[in-house]
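Quick heads-up: structures coming right below.
Values in this text are rule-based calculations from the coordinates and carry no lab data. The shown structure was predicted, so the numbers you read here are calculated from the model rather than taken from an experiment. Cβ atoms are built from the backbone, for glycine too; each structure is taken alone.
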Structure P
Amino acid sequence: MKKTFRILHPYALDKNYFNAIDQEMALLHSDEWGVIMDLDTMPLRSDFGFQLQAYIDKYPDSGMFTCYASRCHYAPQIRRGTNTENPDILYHKRQADKCYDDLHLQVKELDRRIAGHLMMIKKSTWDLIRSEVKVATLVKKILGVDTQISYAILRHGKKIRLMRGVYLFHYLRFDKGYNYIGHL
């Protein structure tokens with residue numbers, strides 16, 4: 001199995017998240033996938049990279065992949081029954097294992113915007129949508145960039161697929177609450 005992705009952690013001191021993503025994606029070859037992950041996320045299985053590669057191999061025509069998270073603003077990206085307020089990392093490790101055991105290589109197609117805790121996009125797809133996302137995010141900083149990426153993917157008729165067997169721990173303002181945006 002040949003690895004065809006790179007994990008990316010774009011960060012923007014000037015809060016221009018589009019530019020941060022664009023700079024990271026520019027480092028990839030057209031056939032590579034960029035795995036854009038928020039800095040407050042953490043994979044909980046040691047085979048995380050193998051999981052990502054298996055989804056790329058099985059669904060290479062995807063426009064973008066995302067996954068389940070311990071906390072998320074959008075219900076479709078939280079596995080049913082997950083206690084999003086549970087601070088126990090071992091609880092979330094068990095959730096990650098259960099997702100893998102029950103749902104490995106299963107996907108759910110999403111026809112809506114996604115939260116960007118994990119966005120896995122092929123470089124050639126990024127090149128296709130880059131200009132329109134850039135224009136759509138000119139007045140945005142951090143919030144809303146993932147939404148514009150989602151909309152562009154869908155406008156081009158590409159699939160957004162939720163990797164149902166992949167689950168991340170996402171801190172997502174655990175101490176301040178979902179709606180806190182003071183850091184943004």
Structure Q
Amino acid sequence: MTQDTRTPQPRGIEHVGLTVPDMEAAVRFFRDVFGAEELYALTRKEAAPIGGPEVSAVNGISPTSVIRDLRMLRLHNGPNLELFEMSEVHRQTPTGINDIGLHHFSIYCDDVAAIAAKARDCGAQLLEGPSPLSSYEAGDGNAIRFVRTPWGMLIELIQIPSPGREIARRWLPSS
């Protein structure tokens with residue numbers, strides 16, 4: 001019997017965690033704009049919150065903070081979104097591209113302009129665009145547009161109907 005000696009590799013991003021100021025508004029935004037499906041809630045405002053020293057040791061939240069509401073959403077064939085509503089929020093404005101750490105994520109769209117319009121109708125601010133992709137990402141119809149959610153977080157909308165040789169090496173969701 002031959003033993004597999006390859007180093008185990010990760011398979012991909014399973015979920016992205018986001019802290020939101022208003023759970024119901026955030027769930028509605030992701031549902032109405034991106035067709036996200038709520039899978040389950042680990043806790044809701046009317047239930048017991050999640051927190052304390054044990055939770056702090058596991059995920060690094062402040063020992064004095066609790067998770068008031070925690071929901072898992074499914075985005076078609078991309079990563080899931082894990083939404084948190086906390087009792088304490090240390091930073092009142094979301095990070096931006098000039099800040100260290102996670103500052104946006106990108107959602108693949110077949111039609112950036114149509115999804116941007118839905119986002120605007122649901123309270124998002126549209127930044128300039130759509131803008132054509134350039135350099136290795138250039139191609140007929142390849143474009144991006146950033147939107148700022150009603151609570152200020154950046155989301156990049158991207159469409160790549162003409163992937164070139166370099167883009168073909170990237171992971172792209174199937175249709």
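Which structure, out of P, Q, was helix-only ellipticity at 222 nm (-39500 (n - 2.57) for each DSSP H run of 4 or more, over all residues; to 500) derived from, given a value of -5000? Derived from the structure labelled Q.
If relative contact order in percent (Cα under 8 Å, 6 or more apart) is calculated from each of P, Q, which structure is the one that comes out at 18? The correct label is Q.
Taking distance in nm of label points 7 Å out along Cα→Cβ at positions 52 and 156 as the measure, the highest value among P, Q is held by Q.
Structures P, Q were compared on distance in nm of label points 7 Å out along Cα→Cβ at positions 44 and 108, and the highest value belongs to Q. Structures P, Q were shown, and semi-axes √(5λ) of the Cα gyration tensor in Å at 24, 21, 14 was computed from P.
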